[in-house]
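Derivation of every value follows stated rules applied to the coordinates shown; laboratory data play no part. A quick note: this is a predicted structure, and the numbers were derived from the prediction, not measured. Cβ atoms are built from the backbone, for glycine too; each structure is taken alone.
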Structure P
Amino acid sequence: MHFEAPPRQGFEQQLKDFLQWLEVSQTDAALDPILRAAQAHLWFVTLHPFDDGNGRLARAITDYALAQAEHQAIRFYAMAASIMENRSEYYLVLERTQKGDLDITKWLQWFIEILKQSLEAALDRIDFVLKKALFWQVHGQDGLNPEQTKVLNRLLDAGPGGFEGGMNAAKYQRLTKVSKATATRHLSDLLEKNCIVKLEGGGRSTRYEIHWP
């Protein structure tokens with residue numbers, strides 16, 4: 001697929017042409033909405049109408065174009081974040097596209113792959129939120145004290161395997177400012193209530209992690 005370079009008129013006319021295309025293309029049934037978002041990003045960043053902030057605006061336009069296509073008030077992913085996470089590849093494919101023969105196929109392929117990564121990451125986040133909600137649905141009536149709740153939330157926020165080294169009495173103490181004896185007692189209670197499980201190879205201290213329902 002080939003890209004029609006931005007017009008060579010003055011700044012105001014170039015920007016006007018782009019905004020007009022962005023508006024008209026929204027109802028173009030022959031143009032795939034994902035490809036429209038990819039082309040909008042490429043056109044604007046190639047147009048480069050401002051001295052600074054063109055990349056941020058291009059990423060915002062991308063998310064705006066995708067939101068228009070989805071007709072959703074709430075979106076669970078953002079292309080802008082995924083593009084910045086892959087910025088080295090982004091700048092490379094962008095440069096090659098802009099300096100090449102105006103064939104934007106590689107750019108579109110890269111864009112679609114990043115969109116896929118964005119959607120997969122969003123699904124992972126949604127799944128994680130649902131797992132946390134299920135945990136509290138199971139243990140919400142266990143009579144946990146504020147210190148136990150605080151520690152469990154820290155473990156839940158870290159995710160599976162996300163709390164380095166697991167939880168132990170010393171870490172519990174630091175987080176809750178309780179005595180070592182109280183920390184040990186609280187952890188034993190959480191273990192009994194099946195909120196946490198012991199990790200193998202604890203060494204000098206027993207370590208725990210969340211027991212996911």
Structure Q
Amino acid sequence: MNIDILLIIIAITVVVSMMAFNNREMLNKMMYIPYDVKENSNYSRIFSHILIHGDTAHLFFNMFSLYFLGDALLHYGLMQEYGAMMGQLHFGALYILGGLFATVIPYFRNQDNPNYRSLGASGAVSAVIFAAILWNPGMELQLMFIPIPIPAYIFGPLYLLYEFYAAKKGGTGIAHDAHIGGAIFGIVYVLIINLDKGKELISYIF
């Protein structure tokens with residue numbers, strides 16, 4: 001039986017998130033709180049928040065995006081390029097490290113704010129999305145609220161512009177800076193393992 005790292009990640013995230021829905025103490029212990037990380041060296045929060053979500057809609061949207069973009073990247077990109085084992089190792093590293101890197105900007109912005117809380121896999125998912133965009137910039141993406149296919153190389157910059165605007169404006173209750181951090185990591189990771197993808201993107205656009 002073949003192991004599929006994408007389905008394993010989704011299964012674990014769904015199970016842990018649903019457990020935390022009914023266990024407030026568990027949810028509080030796993031949230032990302034930069035102040036607690038700094039003051040109490042509670043480093044587990046840097047990773048644990050990736051496994052929990054605020055509600056079923058939050059969980060569904062993240063896992064839905066992860067499945068479709070992650071499937072394209074894993075099975076039609078990484079595994080074809082590096083083989084089944086190395087492809088899945090790259091995907092796992094991209095997801096986990098992307099989620100960890102997504103905490104960097106929120107940490108420096110909120111390390112002295114005891115009231116800041118965040119949770120969810122959005123940063124890790126953002127890393128996968130932008131890795132997929134760089135890997136295949138010509139693929140068409142269609143959002144649930146925009147029924148028109150958008151080429152990935154156009155969607156990516158528009159998405160980042162919105163995230164930068166929303167992060168600067170504030171007041172949305174969403175960790176846009178984590179999305180930005182994850183996106184940057186996804187791009188950098190692909191460039192590290194396959195610099196030609198960056199060259200292909202430039203050639204594709206121009």
Structure R
Amino acid sequence: MTQFFSIHPDNPQPRLIKQAAEMLRNGAVIVYPTDSGFALGCHLDDKDAVTRIRQIRGLDDKHLMTLMCRDLSELSKYARVDNVQFRLLKNNTPGAYTFILDATKEVPRRLQHPKRSTVGLRIPDHPIALALLEELGEPLLSSTLILPEAAQPLTDVEVIREHLERLVELVIEGGAVGLEPTTVIDLTDATPVLVRRGKGEVSHLGIEE
């Protein structure tokens with residue numbers, strides 16, 4: 001049975017955040033709000049939960065998911081970041097950006113790009129997501145909540161519950177969310193490259209498209 005938590009979007013209730021984190025540690029797949037829409041999330045090391053997210057989204061094992069981090073120090077544990085990259089990250093996080101970076105040994109091989117050893121990471125600008133990450137104490141493996149063959153991500157909680165009843169353990173409602181996905185920026189070369197234009201503004205970054 002899927003549980004449903006209604007959490008305050010600005011002042012998340014600690015009791016509910018603690019319960020959600022405990023469910024993740026015990027193998028749950030959850031739906032939670034971010035600054036760029038709803039996401040599916042699970043524990044970083046839970047292979048079965050990762051497989052379930054791929055099944056829900058209709059993804060093969062080549063599709064990379066994102067490591068959702070709580071701050072720059074945590075992000076730096078999972079990606080190799082030089083001084084130039086760090087300044088760019090510091091000036092644009094938290095926010096609606098996903099950054100592709102060279103992965104460290106902390107990232108399981110199955111979560112890295114098979115040829116480039118890269119990983120997608122981001123720091124969300126959403127109180128519920130950040131509170132959950134803080135309580136969990138480690139990154140959350142995440143993927144945008146968009147169903148197979150759908151043109152847009154799901155944003156209506158009732159529709160989410162209808163489609164995902166018994167497929168996820170928890171749905172967190174926390175106010176309105178947007179439709180735009182994150183802006184994806186590849187930082188693995190000397191010049192940042194725009195991979196996908198989304199919610200995050202890029203005009204100030206001077207990056208290649």
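When distance in nm of label points 7 Å out along Cα→Cβ at positions 111 and 191 is calculated for each of structures P, Q, R, structure P gives the greatest result. For volume of the Cα convex hull per residue in Å³, the calculated result is 180, so let me know which of P, Q, R that is. The read-out comes from structure P.
If relative contact order in percent (Cα under 8 Å, 6 or more apart) comes out at 33 when worked out from the coordinates, which of P, Q, R was used?
Values: P: 15; Q: 23; R: 33.
Source structure for this number: R.
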